[in-house]
Structure I
Amino acid sequence: MKIEFTKYHGLGNDFISIDNRSSSEPCITPQQAIWLCDRHFGIGADGVIFVLLGQNDNDYTMRIFNSDGSEPEMCGNGIRCLAQFVAELEGDKAKTEYRIHTLAGTIIPKLQPNGRVTVDMGMPRLTAAEIPTTLTAGEEKAIDLPITVADATWQVTCVSMGNPHCITFVKDVAVIPLETLGPQFENHPSFPLRTNTEFIEVVRSNYLKMRVWERGAGATLACGTGACAAVVAGVLTGKCDRVCTVELPGGCLEIEWSPTDGRVYMTGPAERVFAGSISSLPT
């Protein structure tokens, strides 16, 4: 089976994008996605994104397999890449705004003239049951709560942007042993669906530095939903403004948690890297 693909990245968070518009299901298996994402034996990526038939009056559906074969509800950097990929596929018929069905609901990316993409990420979900986490009662918000990881106590705030995030504020993100701490946070028993984990340094009230351990992908150069969750957590704990620049290892995202409609807006780049094809996949 020959698979055509285009590689995109959002601040170094990279994805293999596949035109799957003729179907409502991904054309490869999670195990095959693991092989494609392998940086030595496959193409190399943090995940595989599929553009599928639209559902519920949306233009298209987005599905994604992480590099470990798991399927997240949504991906902020990924949906910016998907928007650029769809515009490329549509050519002269391309729009500047799309309604995309995801497992986290309908997400609306808008392509800007400067090549950046602004995404309406929707409203953050804040109760413990919505995230989900068992750090507090289901109807309560998980704000600035203690958790024990690696024999140390960390103060964390939990937010869902359609996928779970655990945010902790630190003095210096550069000294965090991400490869050690990340898996322990991700698989902590307080998170029944595992969690993404963001370590945040407040440079000033409108500028944050972030390092991230993504559920199912590990340490990545950027995480769009994580940057959104970090700003929400910063506002909830009085550490940052509602409009912030979030600096990640791969570059910066502009995040706004609107006081008017309560929705989170993310703006950042999505860049085409190359296109190609795979003539055979492992079964």
Structure II
Amino acid sequence: MKRPRSGWINGLVVFSEFCFLLWLEYRRPLRRPVEPKLRRSARNLSFAVLSGVALQVTERPLIAALVSTVERRRWGLLKQCSMPRWLEVPLAVALMDYTLYLWHVLMHRSYWLWRLHLPHHVDLDLDASTALRFHFSELVVSIAWRAGQVALIGVSPRAYSAWQKLLMFSILFHHSNVELPIELERWLSRIIVTPRLHGIHHSTIRDETDSNWSSGLTLWDWLHGTLKLNVPQQAITIGVPAYRQSRDVSLPKIILMPFVSQPPSWQLPGNGEPRREALPASRSRLVV
């Protein structure tokens, strides 16, 4: 009975965070919406249900079994280093976060993986519901990477559970359309991914999308030189250039998107690739 009760509690906490962010988005929106919020949220939540079912059937039983095996047989880097659990768990969470950064980069760099990730990026707005909008094909394909993360790092059940919880909190937060006080967000963005920072990653400008790949700690973007902070939020157009109309991102079309022929992502219909003039501020300073 312990595990189901814990699952209900975790679900309630995530649902509470989601509702709180929706309220903040209503009170303090960071960007002006393009589509009606109710219609978008219904579409994204419907999409999330499909992906959630796919995860329950595929990833959850497979990775749960693998994590138990890793712990029992002492597989992985961290299991070969004798260290106290209070140190092993945060190190495992940090390494999971870093290897997720690498997977995110790969999703953008690989033509085939980008097709799976595209439904997440074609959303015409960015808010907390976008955090739940990942195509089931992307999630299923990512199982192989997740298994490699767990086995090579040596992730214990406790560390994996902690990483999952922190990841969910993080992606709901940084996808949200919440305007934080700029000085607070400048401070937070030195440590974790924030709404302004991740908004730049969802820009229609390819150079901006190819930045800010971190999901939790911003450390990985700092280390790899992929951090970009100096884009004003009101100058950002959210989405992908080839999909600028609501009819292009309807629920049936985004479900089929990875499996059918698509136009070049970064080309506006008949107008070339969108670009931006050089920004005067330093790319390492977050702007309003």
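Taking mean count of other Cβ atoms within 10 Å over residues 149-156 as the criterion, the top structure among I, II is II, with the largest value. In terms of distance in nm of label points 7 Å out along Cα→Cβ at positions 165 and 197, which of structures I, II is highest? Between I, II, the highest calculated value is found for II.
Quick one: mean count of other Cβ atoms within 10 Å over residues 125-132 came out at 19.1 when computed from one of I, II, so which one is it? Structure of origin is I.
Calculating Rg/Rh (Cα atoms, Kirkwood Rh), for residues 45-84 alone for structures I, II picks out II as the one with the greatest value. From which structure (I, II) was mean count of other Cβ atoms within 10 Å over residues 13-20 calculated, if the value obtained is 13.4? Only one of I, II returns 13.4 for mean count of other Cβ atoms within 10 Å over residues 13-20, namely II. When Cα extents along the principal axes in Å is computed for each of I, II, the one that comes out at 57, 41, 37 is II. Here the criterion is distance in nm of label points 7 Å out along Cα→Cβ at positions 69 and 181, and among I, II the highest value is seen for II. Among candidates I, II, the computation of helix-only ellipticity at 222 nm (-39500 (n - 2.57) for each DSSP H run of 4 or more, over all residues; to 500) that gave -18500 used structure II.
Since every read-out is calculated from the coordinates, none of them should be taken as a lab result. Since we're looking at a predicted model, the values are computed, not measured. Cβ atoms are built from the backbone, for glycine too; each structure is taken alone.
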